[in-house]
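There are structures below to look over.
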Structure P
Amino acid sequence: MGFELSARKNLGAGPANENIVGVVGADIEIALVTAPGGHQIELLEYKGPVDRKVYQPRSCDVGSAHLTFAVSDLDLMLKQVETAGWMRLGIPQTTPTGTRVIYVRGPEGHTIEFMQLAVAPTPAEAT
């Protein structure tokens, strides 16, 4: 998707992290990635506590969350994420405005929506 790794750091375990996130035994590794255009996203991976669970809610369940990314080629993106072990949660749909959308879920339960925006007609096509 064109993201670049900007920074990676293991914060480790300890009372400071436990107090920030409210989880006893929190052992956290972070990665900061920069998207094309400059937006940054901080990704967290909890190495502990050992009793953490994989949470795989349905999109309608309270507590479910997802990110949406606009992509230029939805079919190509689906091939890439499926190769990486992600699965489609449905079938790509086209909205009345021509935008194509689909949700996918990663092996650890993360949900992402991909959206291929409709291409606006050129002035010659609009007439």
Structure Q
Amino acid sequence: MLTPYLAKKKQNELVFEGPDGGPLRHSNWYPRHFKPAAVRSGLPRGTRFHDLRHTYAAFLIDEGAHPRAIMERMGHSTINVTLGTYGHLFPAIDAQLDTALGERWDRAVPAHEGTISQLP
């Protein structure tokens, strides 16, 4: 939705500007615009702007995005920042690895030797 808007902007211009054309000021924008918009949209009271950022990252993780891609989209300086912040949202990694390795084993072992699920 921002593509046509951004196409008209120069690379060094702000995406969103304050009324005077300068940067938005948190002290004005947050109480005057963000908070009322959050309430109107039905978000729980107390929702912070940063909560939207965390939700975005959680959605990316839930959709299976690679941590490196999340790092780049979030603008983190290192993968350690990303994994340190959102690593707890990757709980299924061990189960996925076990399943993937089991399937690889089953494809590699001749049928007469059995599958990994038959091992003691």
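For structures P, Q, calculate relative contact order in percent (Cα under 8 Å, 6 or more apart) and state which one comes out highest.
Numbers: P: 17; Q: 10.
Sorting by relative contact order in percent (Cα under 8 Å, 6 or more apart) in descending order puts P first.
To which of P, Q does the computed value -14000 (helix-only ellipticity at 222 nm (-39500 (n - 2.57) for each DSSP H run of 4 or more, over all residues; to 500)) belong?
Q
One of P, Q was used to calculate Rg and Dmax of the Cα atoms in Å, giving 18.4, 65; which? Don't jump to the answer; show the numbers that get you there.
Values: P: 18.4, 65; Q: 22.8, 76.
Computed on structure P.
Identify which of structures P, Q gives the largest calculated value of FRET efficiency 1/(1 + (r/R0)^6) of positions 38 and 86 (r between Cβ atoms, R0 = 25 Å, to 0.05).
Q
Here, each number is a calculation from the coordinates, and none is a lab measurement. Not measured: the values here are computed from a predicted model. Cβ atoms are built from the backbone, for glycine too; each structure is taken alone.
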